[in-house]
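Just so you know, all these numbers are worked out from the coordinates, no wet-lab data involved. Since we're looking at a predicted model, the values are computed, not measured. Cβ atoms are built from the backbone, for glycine too; each structure is taken alone.
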Structure I
Amino acid sequence: MSYGATFPLMRAAAPDWDAYVRHDFVRGLGDGTLPQPAFLNYLVQDYLFLIQFSRAWALAVVKAGDLEEMRACSATVHTLLDHEMSLHIMTCAAAGIDVEHMTRTPEAVTNIAYTRYVMDAGVQGDFLDLLSALMPCVLGYGEIGARLAREAGDTPYRPWIDTYGGAEYQDACVKAGALLDSAIAKRLGDDPQSSPRWQALVDRFATATRLEAAFWELGR
């Protein structure tokens, strides 16, 4: 599954990409060795993360340059709020953790650091700054989900894998990659790597990737 032309360039320039997408937590999801308490701790924090992540995508609607970009970002907000978060709520409910408990749980420091970094990228920067900070989560989970869908055996975390490896989320990743390609082309031209802005955008992507890798540690 291809997520466009820009994503592979940014991914290749992010030193922590493999530490993120091949983290021990991810391996545990695939082979079923991840302890359930670790998974539930992660899910609760990720639920809180998605609340802030939805705000960041809503900010992207404001930062967008045209209606096409606004619609794409608005659709992502809808997907996060009305679909992705439901997996967290249902999985936790099955383990006896209700949504009120999830909402009352304090955000971990790692969670705060990541989500506020992304928001700051949007507040202080422009649409490209914000997209560069948003994409490691969206497309990284797509890459992880697609790989685990192919490789994972019998694991209790199959619903999680099916969510991110399934057609609906993979289609969202293709659209996110196309949004990134289009936004880059509109603002930096056909050779973005020659733009004086390119390195700063790659640095934002790399920092968000490092924060993603650290986020898995919340499952310990």
Structure II
Amino acid sequence: MLRAVVLSLILWVPCGLMADPLFNQAAARYGVKPALLHSIAEMESQLHPWAVNLNWEGFKPRTKSDAIELVQAVEQHPWLLRLDYPENSQRLFFATRQDAVNALEQTKANASLLGINRPSDWEIRKLDTRSVDIGLMQINWKFHGRHFESLAQLFEPDVNVAYAAKYLRKLLSQHGSTERAVAFYHSNTQRYQSQYLKLFRPIYQKQLLLARR
């Protein structure tokens, strides 16, 4: 029997004020600006504590438990079928590529038979489930997971933000400027760094202005 994991996740509306004490505490502990932490969290997760990003597929689960279950489910069903419609997109996950192909063909056949919309575009690819970005600061499990006891620990907002502050302090020492530290926080690839900084600068400037009030 063909089995798919359908991920229908309700968005949680974040509140920046709830996260501010976390940024202030971590910033004071590691000697970085709260505005820097807030800006990166705004860029990375839109201030969502349970945010998950799997190979450029972003999710905002309602709860920490939902987030952990999502990561575990995709580990067992790493093949993504993304169906794009004019009004929305649907993401289905399968254990094998053939299951995903079969589901796509069935979707197109059903659309023709029932006279309903066919997907305007689609994609099938296997996700690297080791490379998952976690939480407020989108800490990558593949590269940083060894520093944590479990995935659940990294999802804790205070732990997530504190680790990011510690890592940023290290990057600031290595690279000598805020922009270079932020660039390397995001990626080691220059073209990704440049794209990221273009979006980051206005957010950071806004947070610096707010901090002066």
Structure III
Amino acid sequence: MASYLHYITFLCDRMNVQLNNSNSKRDAILNSTLILIKEYGFHGTPMSQIAKHANVAAGTIYHYFDSKETLIVELYIRTKDQFAEAILQGYDESKPYKDRFFKFMINQYNFYIQNEPAMVFLEQYINSPFAKNFPEKDSILFKEKVIGFFEDGIAQGYFKNVDPRLLGPTIRGTLVAAANFRLSEHMIYSDEDITEVVQIVWDGIKRQ
């Protein structure tokens, strides 16, 4: 019995190692794709270059992703999940709606300046045929919690009665521009500056 249990433990440990290695390779491929797309764009980043950067065999990529298209879509979902998690940090439903809005927006700005490759990738994806061709491929967390937050704001009369998807470009464009200025060091924003930027956004979309 003891030898049998030892054998089972050995198999479980081996499976865990294989699973961890598999996840590690998959993450390495996704991370490399994110970095390379920031530098070279979607079309300038071939699978061979991704494999080399991720330090995996070229054929290994196709074990996890059957095409470059699938890889980019999966990267988008993962990045959008991370984006949503960052936006939702410190979220407290007991606080006034405006306070929660400001928290969302400041979290979004901070995500951008702390994750420039992710910001660049998300912007490229949104403005690419991928967003049009695969509208159903998105972060469930983002749809339920972030889009849901703005839908509630419209329903409760905080915002102008517009499609929540129209609010996105207005808000995102302002925060992306601010983050780009910060990252290029053209302007260093204080916390008070960003709060003022968010106030401008709020004033532009709130119901008068």
*A value of 40, 14, 11 was computed for semi-axes √(5λ) of the Cα gyration tensor in Å, for residues 79-174 alone; which of I, II, III is the source structure?*
II
*Thinking of I, II, III, which structure, once Cα extents along the principal axes in Å, for residues 39-134 alone is computed, gives back 47, 28, 20?*
II
_Tell me which structure, out of I, II, III, gives 141 once volume of the Cα convex hull per residue in Å³ is calculated._
II
*Output the label of whichever structure in I, II, III has the greatest value of distance in nm of label points 7 Å out along Cα→Cβ at positions 63 and 183.*
II
*relative contact order in percent (Cα under 8 Å, 6 or more apart) computed as 41: which structure among I, II, III?*
I
